[in-house]
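Participant: I've put the structures underneath this note.
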Structure I
Amino acid sequence: MERLSVVISNYNYERFVGEAIDSALALPWPDVEVVVVDDGSTDNSLDVIRGYGDRVVLLATENSSQRVAVNRGFAASTGDVVIFLDADDLLPADLPVPLSAVMGPAVSKVQFQMQRVDASGAPLGLPFPAYDPPPPPATVRRWLLATSAYPTPPGSGNAYARWFLDRVLPAGPEVGDAGDSALLAAAPLLGDVVSVPGVVVGYRQHGRNDSNLLNDVSRFPREVARARARWHFAQCAAGNVPANERPLFASRELLQLRVASRRMAPGEAPLPGDRMSRMVRDAVLSPWRPGPEPWLRRLTVAGWCLATLAAPAALAQDLVRFRYGRDR
């Protein structure tokens, strides 16, 4: 690894964007490039970003979406390794050395653990995902092909090889408005995904996170639709057209979102052919699907899904709030 580019997409995060930029500029690596894309903020974000002068490359654009901001930021970057850092997240100082140590010509993505922190930066819970032990790239690829999923952190916890990004970006509107979520699914199909434990990226939780699904129940079907879209994106990138949708029904993580979507937004149908009977069947089979989860976790997921599907509406909604309230 020679140059490391950190691309920060920001929209109305004046409270946090300075800390994100500081964490990128403080990385102990001889050649770090910081590109900040302000996606049409209406607060004082631009004043904060301009305060860094020529230490960052600033792209001030009209409001579009995080996906468009990622496309623009990548096009303006020049590093052979790129991290897409959310403006409310934080990079740790010990990231560059282990990243450089594992980055090789066949590696498409290096992923780190993340630590939830509150608005003030205090840690919440344990780092995730749990890599014990870190899965080898062949296992990650096998899990993905079988279930469309594998244990991965969200956007800021990943570093991508430029050769991989050159193959898949810019991402079009078919993958939705999320930043680099489609890249997560494509990375194991085009190269090796290396998991590094012990290096922890700060994942800020402050009430405005898009990942807080309970803020708006329409986010549950949206997340199911996003999972389908990124799977199609990955399959297309790998030359598998039309996409085989069977693995989507084998994912334990997506199964929980399908069940939550059914009970919280029953009028939506984000995954074609997904009936109640199909969810019950998939819940019963889910403990035997491939993946890293221990048996107790697998049985807990199956039990929660079956109970939530069978419960009266009010109780089902309470079960969904209990399950996803823990992820905020």
Structure II
Amino acid sequence: MTSDSPGWDAIDARLEQLYPGVEPRHYGTLHRFALGGPDPLDGISFYPRAEPQPHWHIVGYGMSELYRKESEDLDESGWGFEFTFRVARGAEDTEPPIWAANLLQNLARYVFSSGNWFEPGHHMDANGPIRQDYDTAVTALAFAEDPELGAIDTPHGRVQFLQVVGLTADEYAAARQWDTAGLVALLAERSPLLVTDLDRPPITDDPAARAAIEAGRARDGSSLGWLMVAGFDWVAEGDAIRLRLEEITAGSLAEAVRARLPYGRDLLLEGPGTRVLLRPAQEFAAHRPDDGTLELRLPPQAVAALPAALTAGTHPLPGATNLLIEVRPGR
């Protein structure tokens, strides 16, 4: 007999391997997203765990193709992943954390509405506590492959179990300035299954962790290769190119430049309808490939001078002929 939900069955089969004979607490949606409902995930399962620390292991259903193959990509099922989340629980806590399910639904809505997906190594600022009306320092998220579930092949393609990991503001800053995977590895030294505990202190309170982050940043630079810059654009003025941005964004751009270009790493800047790729090179050149992105190849002199040029006013950039940096004061 052929199943009408082979993708769902493949996920269940993987979970049965990890939790043989365990019946999870499962919550399904009444009105499916494909039929106009508000929740992209058709179901969310909660598995209570006691080891290695008490937590809920939460698994979503809906980012992959659960019922039929609809996409043209035969290698991946749907978005290619399903969300998981591990949330600390008390020894006598028997009620699943519904707030965590709401968080996963919100992440799924973001993916479906924006077309932007998540992968291991990505991070996201939640702009506030990840649990509403709860006093916690955890205000951001990182994404990593679930350390137990990994990835599976399904009849509709590959599915990776992508775990959501809560970060504090200081940890999020470290992920941006250094490397998300490196930060997650430091978290895993303390919690191998990357359990999100809303009551834990930042690992940056530990001098050894701070030293490891600073050493990694000094060695590797930043893994953040893309930056959205408010009010950013460029214009051609004869043979010259003028990059324009608002003063309020100049500090974050200068920080990103220092953390990328001296380490030989590109930095992609994006504004409304504008994309500029800054690329370290031996000689200055401006190139515009078919996708419309302006590529600026900056020699070492220009790379070194760029952060200081990101101040109010219009500044030429040494080593980059006919390139002007205009920083407009805030309004």
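No value in this document is a laboratory result; all are computed from the given coordinates. These numbers come from a predicted model, not from an experiment. Cβ atoms are built from the backbone, for glycine too; each structure is taken alone.
Participant: Work out relative contact order in percent (Cα under 8 Å, 6 or more apart) for each of structures I, II, then name the structure with the largest result.
Facilitator: Values: I: 17; II: 11.
Top value of relative contact order in percent (Cα under 8 Å, 6 or more apart), among I, II, belongs to structure I.
Participant: In terms of distance in nm of label points 7 Å out along Cα→Cβ at positions 272 and 296, which of structures I, II is highest? Present the calculation step by step, with values, prior to reporting the outcome.
Facilitator: On the way: I: 4.2; II: 2.0.
Evaluating distance in nm of label points 7 Å out along Cα→Cβ at positions 272 and 296 on every structure, the highest lands on I.
Participant: State the single structure among I, II that was used to calculate mean count of other Cβ atoms within 10 Å over residues 40-47, giving 21.4.
Facilitator: Numbers: I: 15.5; II: 21.4.
Label of the originating structure: II.
Participant: Could you tell me which structure in I, II was used to calculate log10 I(q)/I(0) by the Debye sum over Cα atoms at q = 0.12 Å⁻¹ as -0.93? List each step's numbers first, then the result.
Facilitator: Values: I: -0.84; II: -0.93.
Traced to structure II.
Participant: Identify the structure, out of I, II, from whose coordinates Rg and Dmax of the Cα atoms in Å, for residues 16-119 alone was calculated to give 14.7, 47. Don't jump to the answer; show the numbers that get you there.
Facilitator: Numbers: I: 14.1, 42; II: 14.7, 47.
Structure of origin is II.
Participant: Any idea which of I, II comes out highest on distance in nm of label points 7 Å out along Cα→Cβ at positions 32 and 56?
Facilitator: The structure with the largest value is II.
Participant: Right, next: Consider the structures I, II: one of them gives -12000 for helix-only ellipticity at 222 nm (-39500 (n - 2.57) for each DSSP H run of 4 or more, over all residues; to 500) as calculated from the coordinates. Say which.
Facilitator: Details: I: -12000; II: -8500.
Value -12000 for helix-only ellipticity at 222 nm (-39500 (n - 2.57) for each DSSP H run of 4 or more, over all residues; to 500) corresponds to I out of I, II.
Participant: Of the structures labelled I, II, which one yields 3.5 when distance in nm of label points 7 Å out along Cα→Cβ at positions 200 and 240 is computed from its coordinates? Could you put the intermediate results ahead of the total?
Facilitator: Details: I: 3.5; II: 5.3.
That value comes from structure I.
Participant: For mean count of other Cβ atoms within 10 Å over residues 72-79, which of the structures I, II scores highest?
Facilitator: Details: I: 18.9; II: 15.9.
Biggest value here belongs to I.
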